[in-house]
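Some structures to go through are shown next.
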Structure 1
Amino acid sequence: MLQSYIPFLPEGAKPINSHVAIYRHDEKIEFFTASGPIYACRESDAYGVRLAQGIIVSQTETTPAEYAKALNINRTTVYRNLDKYQQDGPLALVIDKKSNRNAYKLNGKTKRQVQTLLNKGYSLKAAAKQAGITEGCIRYAIKQGTILGKKQQDEKPQPQQRLKSASDRSTEDSNCAIGIGANREVERFLASTGKLIEATPRFTANEGVRHAGVLLALPALARVGLLEAGRKAYGALHKGFYGLQSVLLTLSFMALLRIKTPEQLKKCNPGELGIVLGLDRAPEVKTLRRKLKEMGLRHKAGTFLSSLSERWVNQDKDQIGFTYIDGHVRAYNGRQHKLPKTHVARRRLCMSATTDFWINDAKCEPLFFVTAEANDSLLSMLEKEIVPGLKKLAGEGNRVTLVFDREGWSPNSFEKWFKSDIDVITYRKGRYDPWPEEYFIEVESQVRGKAVKYLLGERSIKINEHFWLREVRRLCDDGHQTSIITTRQDIGCEQVAQRMFFRWNQENFFRYMREEYALDHLVTNNVEPADVERLVPNPEKKEKRKLINGLKRELEKLKKEYGDKAFQNDETRCPTMRGFNIANSGYKKKIFELEKEIKRSTIELKQIPDRIAVKHLMAEHEIVRLETERKMFTDGIKMICYRAETCLFNLIMPFFSRNNDEGRAFLKSVFQQPADIVPDKERRIMTVKFHTMSTPRANRALKQLCDVMNQESYVYPGTRMRLAFTAE
């Protein structure tokens with residue numbers, strides 16, 4: 001093919017493509033086309049070689065990649081020289097030899113300075129700026145091997161360390177003088193005398209540490225604000241071996257490892273979990289509960305949750321554009337205290353319970369929650385707590401759209417919220433006439449990356465004197481029409497339907513949190529005084545209604561008997577109604593008395609107040625509610641862990657074709673995975689080497705996840721060692 005385009009070529013010439021050939025001889029480079037040689041220069045002529053890149057690529061059908069391959073040079077160099085040639089002509093390729101080239105030189109002193117900076121954790125850009133050279137100069141030195149970057153440092157052969165096996169650790173723990181696994185005797189003694197604020201993490205080389213896989217979630221926990229929000233709210237705990245950091249990490253690791261209660265710590269090896277914490281052993285049950293009690297007495301859980309919510313909203317303001325709101329009922333099965341009752345839907349019973357109202361963002365990740373005083377309705381909590389909280393988070397002038405179910409239906413509230421920059425999307429409450437089928441059109445939307453089709457129709461409806469809403473209906477296959485009401489006029493009807501139906505993800509969130517994170521678990525059975533002035537339905541009015549209904553039933557029964565006797569009257573004996581009434585005078589008298597009693601009771605019913613203060617029904621010491629402080633704090637920890645798990649879930653999405661079904665189960669197994677922990681104090685690196693998983697696909701996903709998390713260069717809190725994850 002080459003000969004058909006370039007008929008005459010000297011011997012030894014090599015084709016670049018079907019139109020251009022290159023001929024090297026006598027330290028010269030010549031370029032040939034079908035018309036003959038078109039350009040020549042000496043190989044030592046740097047300017048001539050650069051000029052050739054501009055001429056050959058721009059004036060022939062040669063690509064920069066083909067040219068770079070033929071001359072064995074970097075393709076980027078060809079692109080850069082071509083760009084200069086096309087913009088400013090041949091003179092742009094001339095390099096002024098008199099210019100300062102020190103920024104491109106890496107002598108011995110500068111090399112040592114750069115290596116020291118990189119060892120301290122400086123980025124390439126920061127190290128280059130500090131040393132007064134270019135970043136490309138450092139990259140070239142790393143490529144040549146004269147400087148070790150972070151990756152090369154990680155791959156550098158480490159001095160052989162003896163890793164303690166599980167058997168070695170078991171023997172060592174059992175021989176501790178002051179208790180099993182308590183081998184940091186000096187620090188524990190100082191803690192017992194009040195001279196230690198908190199034990200600092202310290203790591204040694206260990207092999208096959210159980211639950212070490214949970215360390216992979218540590219950078220994600222830090223990113224969502226675990227330690228930062230904890231320190232901001234609580235500062236520091238009382239002096240002792242276990243401080244705020246160890247308590248926060250213990251509770252977080254417990255949640256990720258599905259250790260659902262402090263009592264389940266008894267089933268775990270405290271020494272193994274202690275290694276992950278950087279301590280000799282994890283806190284035991286009574287220690288952890290004592291620390292939780294101390295934190296509860298400070299009443300800082302609200303501050304803790306508020307700082308978390310503000311952090312998450314500030315990271316992405318768009319996520320608060322749509323917020324999903326729903327109540328979650330926590331049943332109380334104890335008999336020691338009297339708590340308000342409410343309907344528990346999943347049990348189909350009316351039980352003593354506490355209702356939490358959760359607010360999730362546009363991706364259905366938790367933002368915050370509020371606890372109802374006495375199982376108040378969704379509408380009441382929206383007015384008192386949720387709407388003010390969301391307006392504070394969103395900031396002045398930013399609109400928020402609330403998505404909730406029929407329990408929050410209130411046209412008057414919708415109008416008031418709309419004027420305060422709050423939109424709503426909810427189901428229409430009450431009966432409504434069906435629309436003709438020709439009102440509906442087929443629209444397409446996306447749900448979790450999958451195309452779905454809806455039959456939708458829409459119109460505007462007037463619910464108040466001057467307030468119009470938008471109604472969107474979906475026609476189901478069985479002919480049922482689902483009506484959705486919204487104040488949003490700026491989005492398509494398919495997005496309205498998608499956002500409304502996406503609310504079921506919040507139900508899935510509750511189920512996942514209940515089953516995996518023990519959301520309903522009561523961290524304490526303690527109670528606290530409740531509002532004695534809280535209004536409750538008046539039981540006297542309920543009893544009076546019950547009495548009136550009984551009288552009405554008795555009256556109806558008497559009237560029926562009286563009518564039956566009148567129908568069956570023997571006119572030969574009682575030919576007139578007067579005679580019949582005389583014979584059955586008892587019935588008529590009782591009917592008159594019952595009617596009089598019902599009338600009197602109805603008047604009394606109207607005088608009884610609908611609601612009264614609970615202090616009039618119960619002794620003040622009996623008016624209690626379950627303690628909220630510790631429950632709020634532990635639920636906040638679970639929110640953090642769920643968000644951290646979601647971060648990792650999103651990272652592994654490219655590695656699983658069915659990530660929505662398998663992703664979280666895979667992460668759950670990763671957290672339980674054993675690993676070798678090898679600290680290197682000289683290089684300030686702590687290597688976490690995972691053991692193999694059950695399938696090649698899982699191993700590949702774990703390796704990719706480790707590579708992504710290594711880019712975080714996360715330093716274990718309380719140490720100067722960077723975490724480096726590897727997988728077999």
Structure 2
Amino acid sequence: MIRLHENGVFWNNGAPSSTANGVSPEEGHKRTMAYGILSSHNQGDNDRDLRIRFDSLISHDITYVGIIQTAKGSGLTKFPVPYVMTNCHNSLCAVGGTINADDHAFGLSAAKKYGGIFVPPSMSVIHQYAREEMAGCGRMILGSDSHTRYGALGTMGVGEGGPELVKQLLSATYDIAYPQTVLIYLTGEPRRGVGPQDVAIALCGAVYKNGFAKNKVLEFAGPGIAKLPMDFRIGIDVMTTETACLTSIWETDSLVEEYYSIHGRPQDYRKMEPAEGAYYDSLIEIDLSAVEPMIAMPFHPSEAYTIHQLQDNLGDILRETEKSAFEKFEGKVKLDLLSKIVNGKLQCDQGVIAGCSGGMYDNIAEAAAILESGSIGSGYFGLTVYPPSIPVAMELMANGVTMSLTRAGAVFKPSFCGPCFGAGDVPANDGFSIRHVTRNFPNREGSKPSDGQIAAVALMDARSIAATARNGGILTAATDIDYCPPAPVERRYDRSAYEKRVYQGFGKADPSVQLRLGPNITEWPDIPSLSKDLLIELASVIRDPVTTTDELIPSGDTSSYRSNPLKLATFALSRRDPEYVGRTEKIRAEDAARAAGEPSQRILDVWSALGREKETLADCSIGSAVFANKPGDGSAREQAASCQRVLGGCANICYEYATKRYRSNCINWGMLPFNIDEGTQFPYEPGDYIFVPGIRDAVIADAKDIPAKAVKDGKVSDIMLHLPELTQKEREIILEGCLMNWYAAQNKE
């Protein structure tokens with residue numbers, strides 16, 4: 001089904017090859033589609049250290065308020081490129097009184113003031129609007145959402161934290177070293193009943209845990225692409241985020257050309273394909289004909305099994321999932337999945353087809369065909385469908401798809417991202433939900449372990465979800481049932497709703513417009529610059545193999561407070577380490593006492609153990625830090641870092657950062673992104689200290705190795721910290737305390 005090849009390959013006569021007529025790897029790199037797009041957007045003076053300027057930007061209502069507030073505080077006057085603000089995350093306006101609607105009013109006022117594009121609530125999820133209205137062959141789009149992926153349309157989408165969009169709004173660049181490129185070579189044709197999520201889950205299972213695609217560009221080519229409809233390609237592409245890759249790009253053909261024509265933008269198409277002799281650093285081969293219906297078990301898209309494997313080993317796999325939950329939640333809540341086995345089969349409680357991955361027209365039409373003349377029954381199992389945009393919803397209604405699924409018992413809801421991050425269709429306690437969405441991280445479905453709640457989400461394709469629904473919730477692979485696939489229809493795109501409701505303000509900035517500020521919308525607090533010395537107190541130590549951004553700052557109802565940095569920060573690590581916020585408050589109080597010349601006895605004892613004079617405390621700030629083995633998997637949300645910073649966080653310490661975007665978020669919020677050597681023991685716990693003398697000078701000197709002292713139970717030991725791969729600008733940001741401070745310093749000059 002999927003084969004990985006670590007060695008580099010050339011593109012030779014439409015297939016991967018070990019050689020290419022004397023072309024060198026250096027020259028071959030320049031013949032990839034990725035190189036062509038990256039180099040055309042590079043503002044730098046070489047192709048090794050890229051300085052990227054994007055064609056357009058996109059955010060949703062969880063992120064755009066903070067981005068605009070940060071940019072405003074850094075000197076923003078108008079948006080220099082098209083900046084789209086969608087409202088698909090807090091669009092229910094169901095939490096916190098007026099605060100969600102206040103954010104939406106702020107967004108429209110910002111679009112009027114700075115010249116932006118505003119998509120009202122429930123009209124489209126962020127990525128569907130980008131596909132329908134923004135993508136173009138050879139373009140690059142930066143989004144403040146990790147699933148910013150439009151490669152199937154010939155567009156490089158990159159998902160990053162808000163500060164990277166701030167840089168673009170201030171006409172700065174996105175700075176990265178040139179990434180490695182992986183060829184994904186597609187052959188064969190999917191069988192009936194196999195959908196894009198099946199291919200995506202199989203791919204995640206093959207490459208996530210081994211880091212095969214991490215921070216790389218995935219370039220899709222091969223004869224199998226021609227066998228895939230556009231919605232199928234898009235469904236695979238959006239899930240590449242879960243491989244931890246940087247971005248993706250696909251070769252384009254007549255179907256892509258047709259897509260742009262249907263959407264009224266034929267001029268945005270051009271043929272794209274690897275040039276003869278293109279060189280790739282590694283290769284992934286996918287035989288589409290061998291892909292089976294898949295399921296990603298809790299708690300990650302890479303926990304991949306074929307549905308048949310799960311059925312054949314049901315008790316063993318469910319026990320492993322229960323064990324994983326027990327370890328992850330440290331026994332505080334217990335997940336019971338074995339009770340879902342009924343007559344040897346798995347009984348599911350809920351099905352959801354939604355959003356930027358599941359809610360595509362073809363997925364929903366295929367689900368309707370599977371459920372034609374059937375019923376999901378009147379038991380506990382329910383099926384909910386969320387089309388990704390008003391134009392798709394209109395097309396589904398016009399072609400009778402909505403009516404067909406509704407007759408079978410499915411419920412249709414507006415365009416909304418909630419089921420993917422815990423703000424919609426939260427399962428019952430101990431519920432087992434099957435979903436065609438992008439993620440199934442712990443508690444991302446909305447449960448709260450602190451309240452004794454736990455639930456489980458498994459990812460599946462819409463086809464097998466519909467097959468399961470047809471069997472009353474008994475897990476069923478779509479390839480195991482007889483059904484007639486939907487007949488081909490002439491696809492249509494009606495943008496009339498957008499024309500009437502979307503505010504198109506790019507190029508029409510009006511400085512006289514006042515921003516509408518609701519009571520929850522607050523400015524960022526003052527952030528201190530980096531001190532000469534640094535005393536770090538550990539506020540949380542997480543030893544899980546991977547820590548997600550959902551664990552660092554939960555999604556769901558907490559997302560409503562992202563316009564209020566201080567309020568949101570009180571939720572930091574609340575579902576993973578509820579003691580964290582209280583510890584940080586004590587650490588901040590210790591630093592305040594130190595700054596006032598009245599250090600606590602505890603700090604004096606630590607200082608004495610280090611052999612330091614009391615007077616030198618004036619040059620040493622005290623901050624908190626999180627240690628995790630591998631933090632930052634998942635969402636691009638900057639708040640995973642900014643909440644720590646607002647609470648006095650000064651550093652993260654880890655063996656490896658799960659994603660570039662999380663490490664960038666730490667840097668942009670002035671937190672030192674420390675590494676320690678893989679295999680090095682980290683025997684420290686919350687309340688232990690790490691003293692880093694001369695840290696400011698070390699950052700100025702671009703020191704890679706930072707000797708430090710650890711203090712545990714009054715005993716001092718050596719520890720070596722590392723700060724690899726910091727650019728000059730990143731060092732300056734850390735020295736100033738955060739990106740906002742850095743821009744303020746530039747403006748003073």
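So distance in nm of label points 7 Å out along Cα→Cβ at positions 207 and 607, computed for just one structure, reads 8.9; which one of 1, 2 is that? Source structure for this number: 1. Supply the structure label, taken from 1, 2, corresponding to distance in nm of label points 7 Å out along Cα→Cβ at positions 183 and 559 with the calculated value 8.9. Source structure: 1. Here FRET efficiency 1/(1 + (r/R0)^6) of positions 295 and 431 (r between Cβ atoms, R0 = 30 Å, to 0.05) has been calculated and equals 1.00, so which of 1, 2 was it run on? Going through each structure in turn, the value belongs to 2.
When distance in nm of label points 7 Å out along Cα→Cβ at positions 455 and 687 is compared over structures 1, 2, which one is greatest?
Details: 1: 6.4; 2: 3.7.
If we compare distance in nm of label points 7 Å out along Cα→Cβ at positions 455 and 687 over 1, 2, the biggest value is for 1.
Where is mean count of other Cβ atoms within 10 Å over residues 71-78 largest, in which of 1, 2? Could you put the intermediate results ahead of the total?
Working: 1: 14.1; 2: 18.0.
Evaluating mean count of other Cβ atoms within 10 Å over residues 71-78 on every structure, the highest lands on 2.
Looking at structures 1, 2, which one was distance in nm of label points 7 Å out along Cα→Cβ at positions 39 and 535 calculated from, given that it came out as 5.4? Don't skip to the answer; put the middle values down first.
Working: 1: 8.9; 2: 5.4.
Label of the source structure: 2.
As an exercise: Kirkwood radius over Cα pairs in Å, calculated from one structure in 1, 2, equals 33.3. Which structure is it? The read-out comes from structure 1. When helix-only ellipticity at 222 nm (-39500 (n - 2.57) for each DSSP H run of 4 or more, over all residues; to 500) is computed across structures 1, 2, the figure -8500 traces back to 2.
Name the one structure among 1, 2 that P(r) over Cα pairs in 20 Å bins from 0, in percent, for residues 359-718 alone of 18, 36, 29, 12, 4, 1, 0 was derived from.
Details: 1: 18, 36, 29, 12, 4, 1, 0; 2: 24, 43, 26, 7, 0.
That value comes from structure 1.
Each reported figure results from applying straightforward, stated rules to the coordinates on display, with no laboratory input. Everything numeric here is computed off the predicted structure, so don't read it as measured data. Cβ atoms are built from the backbone, for glycine too; each structure is taken alone.
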